[in-house]
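Next up: some structures, all given as structure tokens.
What follows draws every value from the coordinates through simple rules; no lab data is involved. Since this is a predicted model, take the numbers as computed values, not measurements. Cβ atoms are built from the backbone, for glycine too; each structure is taken alone.
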Structure P
Amino acid sequence: MSHRSLPTASKRVLPALVFGLVCIFSVQHSAAQTGLWASHSHDAQHTGVSSVAAQRFGKIHWQVPVDLAPPTGEIFIHYGSPLVTAANTVIVPVKSGPDRFRVEAHNGATGALLWRMGTGYRAPVAAFLPGLGPTLDRDRLLVPDNAGSVLVRKSPNLANGKVSRLYFYGAANYLADPQPYQQNVLINTPLTTDAKGNVFFGFLAVGPTPIGLQSGLARITPSGVGTWVTVMDLSGDPSITEVSMSCAPALSSDGSIVFVAVSSGDFGFGYLLALNSRTLAVINKVRLTDPASGLDATMTDESSASPTVGPDGDVYYGVLENPFPDHNDRGWLLHFNWDLSQQKIPGSFGWDDTASIVDASLVASYHGQSKYLVMTKYNNYASVNLGDGHNRVAILDPNASQDDPVIPTMKVMRAVITQLGRTRDPSFPTFPGAVREWCINTAAVDPFTKSVIVNSEDGKLYRWNLTTNKLSEVIKLSGGIGEAYTPTVIGADGTVYAINDAVLSAIGK
């Protein structure tokens, strides 16, 4: 869906309140945990690559709403990603009221409800409402909560699990005067955990607190020690006000670097940061620019784009163009080397998408030199700056270029293969080729069947076969609806999960 047209010390290290023991397990360490889908876009690098083969699309086995009162008409909400444990428990973030959220655990095979946990999480204000973004750390489920705290539920596969709470700014500070923290501190990104169980997230300080919190990036260790740094200090720019809305932090493959974007707010400008993951010290930062105009790229709170880290350490992050909408409202997928010191070939779509990684061997028609390719949405919005509505998904070569389809004087990543949407979009009667958009903000890549699972606003889920470059399977999930982009997930037993019309469907053989 295209979006609408248009003073205290900054760093503290304090003990967080922990009830019970905290297990030090990892998402990355858990590669042996076949089937674990631990976070937004699968893992801390946001590759979207499944460790099990997706089942065929035989039928919908079960469904559960992710919004108990969805809006009428188009849905401008970024629902949080489902997660799946190695034991095939599906964790579902649910919007349970106008500003209320809970998490549910379902048996992946049957859909039976195992347990339900309420939260005090409040979504930050944005044109596309941010979702609840939990993460799995093997035997721990970590969930954003109110006052900038994190709920920790042990044993997510069991009906009963001990729940504790972490405060990145210290439990003693919270307990001394809870109300200002409850009113004024909001987590505004999904959570990300590293191989040692440290959790990272962005937070907003929207009003005063007794210790003078300012918006920034937080880190909490498995033992409950919280650290934070303000976005102003991270960027060195007093105009920067937030970790970019819904931008899940990403980690290098060795866990030593955390990547996150910060911005000056909705339709502002921003930076991509490379930080020491232990100290949050700045390794490097880059001011994000439009590669065609050279002006500051536009950062919008409507986006849920998050950095992706490739197998070679390269970093990919989507932004909106400036001037808007000179690039047909597509934005750009900016591309940097491992420490952000070198900018590389951009992709030709990026504004609200987290790129996925595709091993080059999966694409039969590819004969280039890159060891991996990048999968992304590739919309061409009808009626926007000469757009024709030919909305696609694409597999791109990050190291080869072609002329940009919108601004031919620009060089962008070469499209290896693409797939045009399959359903006519009646909203644009004067554009006969206009089709409904692919409805993903992160795709599920299945290297075992050499395919990508993609969801569409036409209400259908598709399997894109990378060997034949055909849509080899399709199943109807809903009648189709315009909605903010949603994630696709592959579970521990190969069941595929997709959100369409505010309902999560479990699809398999």
Structure Q
Amino acid sequence: MVTAPPLTPTFLLGLTALAVLLYDSVWPDSSDASVLTGISVIGSLASLGAAGWFLTAGTGLATDGVSLYADAVVVDGMSLFFTALFAAVTILVSLASFDYFAGKDNQGELFGLMLLAATGMSLMASANSLATAFVALELVSLPSYALVAFLKNDRGSSEAGLKYFLIGALSSAIFVFGVSLIYGATGSLLLPDVAAAFESGLGDRVGIAGVGVLMVAGGVAFKAAAVPFHFWAPEAYEGAPAPVSAFLSSASKAAGFALAFRVFVVGFPLGPAANAGIDWALLFQVLAVATMVLGNFAAATQENVKRMLAYSSIGHAGYVLIGLAALSAGASTNGDVMGAAMAHLFVYGFMNTGAFLFVALAENWGVGRRFEDYNGLGAEKPFAAVAMTAFLFSLAGVPPLGGFFSKLFLFAGAVEAGLWWLVVIAVINSSLSLFYYSRVVRALWFEEGDHDLGAAPTALYAALAIALIGTVLLLPGFGPVIETAQEAATALFA
């Protein structure tokens, strides 16, 4: 039985951020980032261990979880599952940042902002109130804007940060206005109370609630980089430092979906909402199709590897949206399909982070970002190329890699829910992704190149190796991941 405070994993991330900022304020002129990296990695590892400890003890898996602060926050299986994912990605990105940002100024701020964003992500997954959700969303967004624009003397980084900020400010305004409409229609910001208002009937306030639900969906679509709020992603991912791109495309995207899963399942129960004419499952079906198609077809036309991965991440957001699109009132398969979407995000956290870290490694060597710039890297740096090949094929869903199993369970859940047509579209898009991922593999292994590469940066290689191990270990270990995810998701429908 766990006796520690339920929010221990979240607190550990926040305290680690404060520890990093404290160290940097005491020794601001220190050019050695090893201590900052060590604090970040150890604190994130402690958060990961605490979340795993809570999950192993069964916290929130068979019950409604632990409610805190007048029910504004809840710690359950889903929040712990996502917190473990955020902590794991933070560990990888912190390690990679040691080499990538070596010699640059303001590294204390970099690690501090990253950990504060991770804290906000964990809080987003635990939000049981729309007010808490908005505060957590801003705790993620504000550090993220600064992280994207971290390279202040780089025009691309500064421009990407400004664009991200402008679109993010608009999306936050849409979200908070939607929250105000929900409050006006239901009289509460707590998700269980909002659900009770839907179940008892909204009368002539149905229209207000419907617009509010639509605007809240827009807010979470922004964090998940889903169509039509995806415009920021290619610009931000391309202009941001590669480790920051890895962090945003994996952890931030997962945080958006964690918020969406809780708000729509708990706050806007599908049956009462549909009876009132608010069929948000249909909305997510449309968004899933649009996001998959746009993301994958745009990725297939790119000549820049980093930009291709950015559009690829949009396509993967479309796959995960199936976890909401395939839900139906009272269906026994709801927990399975949403749990499969959570498991896919977990696998995606390793393989997508690893792919962006390979881009960071190439940038560290002075290699360009175009496909032809990667020619011959397989012969010169075989371990890194093998890792990138595994990440890309896993992203494409090639068996027997982890991405294949996560997609298989997700698509099987959608078929069981009767959305076979949505699965057909997803399979076609997944097949298309194999084309543009294979372009990188061909450049690595089958094209000749001549590079003057330096030594292998130790921390970046370590992060790449951990991501590879995580991806490979998910082959025999995917069973516990999918079981935990589905058990956590099922508890939301209880």
Structure R
Amino acid sequence: MTAADLVLQSGSLPQWTAVAPALVLALAALLVFAIDAVDPDSTNSELLAGVSGLGALAAFGIAGWYLLAGTGQEATGGAITLFADALVVDGMSLFFALIFASVAVMVIVASYDYLADRANQAEYYVLVLFAATGMTLMAMSNSLATAFIALELASLPSYALVAYLKRNRGSVEAGMKYFLIGALSSAVFAFGISLVYAATGSLLLADVADALASTDLVGVAGLGTLMIVGGLAFKTASVPFHFWAPEAYEGAPAPVSAFLSSASKAAGFALAFRVFAGAFPVEVIPAGIDWVLAFQILAVVTMTLGNFAAATQDKVKRMLAYSSIGHAGYALIGLAAITAGGPNGDVVGASMAHLFVYGFMNTGAFLFIALVEHWGVGRTFEDYNGLASQAPMACAAMTVFMFSLAGLPPFGGFLSKYALFYAAIEANFWWLAAVGAINSALSLYYYSRVVKAMWIEDPGASLDIRSKPVGLYAAVIFAAVATLLLLPAFGPVVETAQTVAAALF
């Protein structure tokens, strides 16, 4: 078998079908768009949500099938490159495609109830699917030009999704802030790419790496690299490029907050892993370009500021927004602990495994917020008092999310953090693991506040929950079950992630 053919268990398929996960998401978006074009006034929520959900589920199934079949991996001839090497399909891109598709499925199912009786439902689902398509292409990008285009394809629908509640001032304001800061970060990212191109004469990641080893324009290349770091730090909501995240997550519809804080963040890391492992390998870059140090600083500052800010919030949704910033700091360890000749595959793979688990537990937490908003419950911790007395199953799921995000056993987040910190220690960055462990212990304080309010505090007099929205409940319970099942299933997950990450190095 060679990389010239996409070889699966049942035989050979044309090479272009390697990008099927992205194609299926895009085709599902176009189908929903066509349905809306035929009947613009349609309020058939079942049809729109069903087509969108099935499209995302099909993308998940194809990505999982390809990953298990070894597509783009060493056993079948190595990575598959397409379109003059602009795109690459390998184990890492397929692993991240699973994350994007799974989050999209949960968000779409939950949105069925959240969007009930709202206008422009088709546009909402189209934007979610196109954003997921862009994220999948970000993981497949093998050129800085493709990386920028894919980043914009993921970002532009996200801006509109944040401002989806057009009559809600908070949603529109959040969308405008997100757009303005996003446009600035895109400009910085594009300018960084132009400087790297000026120093190397190429945009393909492998060619950039070859040219960097002998370039005379070390200063130009270093500045370009720093600007690329800044552009990707925005996408991952890393400090000091995090200012948009709390505003966007709080103002956006809760399912959109779930989508951005989980899938969009993972997409930023997928692109960062690809770009810095492929274009700026630590073994060949000039001494003046020390991007690992930049990520070490970002990791420590991001996890620390995110957790301390989360501990001071009085609104649950805003607390989760800052919590997601803290988790970006944990995932940054995957880049901050890279060394020449070190166990880089294990470190990056552990970060990927954490993002996989994070996709379920964080998405579930924000979808619980969507459920609470559907009930008309307030936003503060006090408003959650006694919630478990009327919605015990949903509150049990939220408890799973909170303790898993804090890294407590027996939940999936415990093993993902353990694997990440252990990989950092293996790479001789014990101090990164120590900072992560301390911040993780701090996070237990504000996560337990939610649990305490739901289960221990007395309910308020006005708390009266009557409706049980099926879609929201199904998405929340599914995310909780997945978070629990990832504890016994974490071994295969982290082994797969580390195996496919090792191919980058």
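Of the structures labelled P, Q, R, one was used to calculate Cα Rg over 2.2 N^0.38 Å, for residues 146-249 alone, giving 1.36. Name it.
Of the structures listed, the value fits Q.
Could you figure out which one of P, Q, R the value 2.9 for distance in nm of label points 7 Å out along Cα→Cβ at positions 66 and 314 was computed from?
Comparing all candidates, it corresponds to P.
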